[in-house]
Structure I
């Protein structure tokens, strides 16, 4: 199954961010974004403009792709005439090349907006390294973009059934894998065991890492696992989980066909990728 985040689609040019000539490329293409909304054109596709067309804002070097250099400008609000669309909505509709650039841009832009002042001394921070560093002119501290690790796991039992769950805020029928943030001082495998036990009361022993997905909401890195349960009785916590069920492959296939169950979008969701990896192929039906 294709998964957009299996391999980086652009060179981030991290070792060249201090160079002044990065912005002088004649073919520089610029993405304008505000919060999680990006400028688009019909297609759907990202709208790339020239540096002269870009509004004032925080500049971010994204890097190189197929011989072209890309950047982004973060503004308070994308002009309406540039058809702003949330990257949450747009992501499943983009190709891997554009999605790689867009997720990079949105992640850095959201960090820049939320880190304006030094947490040590309160001085307003300055931007350096093409948008990837905040430096403090007051105390000299340097602040880099943060990433919060979160585990996301497909749990299976001795009969090779898969455990899927529904968040209380989701509509009826929308299911996904279990997930949760890693706590300080906690190993990833321990986070898998803890989150499964807390959310659905199932005991997990073995946990095997399979892959990852960046997701800038707010600044997460989803670390995907397959986990093996040693108990099957479900007790949902009623806080983060409203409903959880074990599915055989046949049961999940029929529920997806009849649209009694809605899964995350294919291609961009590591949850969907984990489920289809276990299932052994693509699943039908609409997605949430």
Structure II
């Protein structure tokens, strides 16, 4: 018996060590490119052009960040992205909440609930296509407006399913007590269900913010004027199309001649990812609890 327990203990230790090693390897795969981008952004143009910069800056300098901070197109794109995140997150969370709450009720309390669920799931699996969507946006005169970036994805069905499951996991006695005390469905939703769902709401808020901040394709489609590009679309044109800058000011051109394109791009990429890096620690403690609780069924 002792030998069997010791053998299980040894294998358990090996298994845990293997898991930690594998997770550490995956974490390194994720963080090392970020460190490389950061090192390139702070390195001298000569060493960046020679390909000598790996995980530590060589010839430390902040000229790339000084140049980027004075680039009007980059600053405008940040403003557009902040506006998009503010409007899009508020609209997404509002519609997700008011859609998920009634769908979390039993079929006996909400007629045609199953039909509505299938309709929403169908839209998650199938869409009308890019061309019909563009035609609708154009006919609504939303081209080159912030609403073309916000309204097409106003109801994220995946988030609705997650929040629906979380609402279903809440004790029914709480909502029934609210009804007995005279609360309406709206009062029960905003005063009982939503306050109890803060972990799930924080998790979905993080999902929504990241999705709006990183989404670039709609900006290229619906914005005819580059000045209206959100940050992700602007970075896509800079990195993929190699359009670093259209600077005409002599001072800016002089600074640009002392820089390397890779260092400028790296600085823009890091600054673009920085808001998400700063936001994540504040919502991370809700992340696992929000997903796990929302997936538990009785």
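Laboratory data are not the source of any read-out in this text; all were calculated from the coordinates shown. What you are looking at is a predicted structure, and each value in this text was computed from that prediction instead of being measured. Cβ atoms are built from the backbone, for glycine too; each structure is taken alone.
Of the structures I, II, report the one carrying the highest value of percent of Cα pairs over 14 Å apart, for residues 72-135 alone. Once percent of Cα pairs over 14 Å apart, for residues 72-135 alone is worked out for each structure, II has the highest. From I, II, which structure was helix-only ellipticity at 222 nm (-39500 (n - 2.57) for each DSSP H run of 4 or more, over all residues; to 500) = -23000 calculated on? Of the structures listed, the value fits II.
From which structure (I, II) was Cα Rg over 2.2 N^0.38 Å calculated, if the value obtained is 1.11? So the calculation was done on I.
Thinking of I, II, which structure, once relative contact order in percent (Cα under 8 Å, 6 or more apart) is computed, gives back 17? This figure was derived from I. Identify the structure, out of I, II, from whose coordinates distance in nm of label points 7 Å out along Cα→Cβ at positions 40 and 176 was calculated to give 1.9. That value comes from structure I.
Given 14.8 as the derived value for mean count of other Cβ atoms within 10 Å over residues 56-63, which of the supplied structures I, II does it correspond to? Among I, II, the structure yielding 14.8 for mean count of other Cβ atoms within 10 Å over residues 56-63 is II.
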